[in-house]
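Multiple structures are listed underneath, in C-alpha cells.
The numbers here are math on the coordinates, done by the rules we state, and not lab data. Remember, predicted model here, so these are calculated numbers, not experimental data. Cβ atoms are built from the backbone, for glycine too; each structure is taken alone.
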Structure P
C-alpha cells in the first residue's frame with residue numbers, strides 16, 4: 001500500500017517526460033534545476049557524473065548551447081535511456097572514483113543526486129578528488145549533499161525501504177555542511193556558492209548544492 005501511494009506521489013511531482021523515471025521526483029528535479037542555474041555562465045566542455053537517464057544533460061543541451069556534453073554512469077540500462085534523449089551526448093560506463101579523462105579536460109563538472117548513494121565519506125572524497133583532477137584551473141565543480149541536520153529527511157531515509165523498492169540496499173548517506181566543508185578544505189578547495197534546497201535554512205533544508213572554483 002505504501003509503495004503504491006509513494007509511486008503515485010512520485011508521478012504527480014515529476015516533470016512531464018520524466019514520470020516513471022528512476023531519477024525523477026520533486027527533490028531530484030529541484031536539485032537539477034539549481035545545477036542548471038549554476039551552469040548558465042559556463043562554456044566549453046561539461047561532464048555529468050552519475051548522469052543516469054540523461055535528464056540533466058537533456059535540459060543542459062536545451063538551455064546552454066555553449067556546452068559540449070559528456071556523461072558517465074555505472075549502469076548500462078540508464079546510459080541506454082540517456083542515449084535516446086539526444087545523439088550529441090558522449091556517454092560511457094565509468095567508475096566515478098577513477099575516471100578515464102585526462103587532467104584539466106573539462107570546464108565544468110556536475111555530480112548531483114549521486115553522493116548520497118555512495119557507501120562512505122571516503123568514496124565521496126575520491127569522487128571529489130577525481131572531479132578536481134579532470135577540471136581545468138578556474139573551472140566549476142558542482143555537487144550536492146543530502147542534509148543530515150534535517151529530521152524529516154532522516155526519517156524518510158530510515159523507512160525508505162518500506163515504500164520505495166528502488167532504494168532498498170542503497171546507503172542513503174547524509175552529511176552536514178560543516179563536515180563537507182572540512183573535507184573540501186583538506187583537499188585545498190572551498191565552496192564559492194551554497195544553495196539550500198527545500199527550505200532556505202542550514203538545518204531544515206533537505207539538500208545543499210555547492211559550487212567550487214578550481215584554484216588557478
Structure Q
C-alpha cells in the first residue's frame with residue numbers, strides 16, 4: 001500500500017503527508033483495495049450494486065469481467081453508466097463515474113486471458129470452456145472523486161480521465177449574502193471565510209448543506 005506519514009500540527013489538525021493525490025494515484029489505490037462496489041441502474045430505475053474483483057488496470061483504462069447472462073452485463077449494455085466505489089484504510093472514498101462499453105469481439109480473448117492470468121481464482125468460477133460465457137467491459141472516459149475523512153478539515157478532490165466532463169457539486173454563496181456570518185458559525189469543518197460574499201472552500205467542504213439550511217436570506221445555493 002502506498003504509505004502516508006501522519007503528522008499532527010500545532011492546532012491538532014491531522015494532515016496526510018508524503019503523497020500528492022492525482023488521477024493515477026487514485027486508480028492505484030483502487031487496485032490495492034481490490035474488491036470494489038459497482039453500481040448500475042436497472043430497467044425500472046432501481047439502483048443495483050455488486051462487488052467486483054475481476055478487474056484489470058491498463059494505464060488509466062479500467063477493464064472488468066462479468067458473464068453475458070448476468071443482469072449486470074445487461075444493464076451495462078442497455079445504458080453503460082456505472083459508478084465504482086472503493087474505500088481505503090486511510091478513510092478515503094474514491095468514486096469513479098463514467099460510461100462503460102463492451103470490448104470489441106476481436107479483443108475479448110486478449111483481455112480475458114490477461115485477467116485470468118492475474119487472478120487465477122477465476123478458473124474456479126468458470127473452469128474450462130465455461131469461461132466463454134464471460135464478456136469484458138472497459139471504462140476509458142470517467143471522473144474521479146477522492147473524499148478523505150482522516151484530515152481536518154476533510155479533503156475533497158476531483159479529476160477527469162479521457163474525455164469525461166466534470167459536473168459541479170457542492171454549494172455556492174451568492175451575491176445575495178448579507179455578511180451576517182451565520183454560515184461560518186454552523187460549518188462543521190470551518191471552511192467558510194469572510195468576504196463579499198462569504199466563500200466556501202470547495203476542496204474541504206462536506207457538502208452537508210448546513211450553511212444553506214441556516215442562511216437567513218437563502219443566499220446559498222447548490223451548484
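I have 1, 7, 15, 20, 22, 17, 11, 5, 1, 0, 0 for P(r) over Cα pairs in 5 Å bins from 0, in percent, calculated from one of the structures P, Q. Which structure is it? Mind showing how you got there, number by number?
Details: P: 1, 7, 15, 20, 22, 17, 11, 5, 1, 0, 0; Q: 1, 6, 12, 14, 14, 13, 12, 9, 7, 5, 3, 2, 1, 0.
Source structure for this number: P.
Right, something else. Identify which of structures P, Q gives the largest calculated value of distance in nm of label points 7 Å out along Cα→Cβ at positions 103 and 119.
Numbers: P: 2.9; Q: 1.2.
Comparing P, Q, the top value of distance in nm of label points 7 Å out along Cα→Cβ at positions 103 and 119 belongs to P.
Quick check for you: by distance in nm of label points 7 Å out along Cα→Cβ at positions 39 and 167, which of P, Q is greatest? Could you put the intermediate results ahead of the total?
On the way: P: 2.5; Q: 1.2.
Between P, Q, the highest calculated value is found for P.
Another question, if that's okay. The value -5500 for helix-only ellipticity at 222 nm (-39500 (n - 2.57) for each DSSP H run of 4 or more, over all residues; to 500) was derived from one model only; which of P, Q is it?
Details: P: -10500; Q: -5500.
It traces back to Q.
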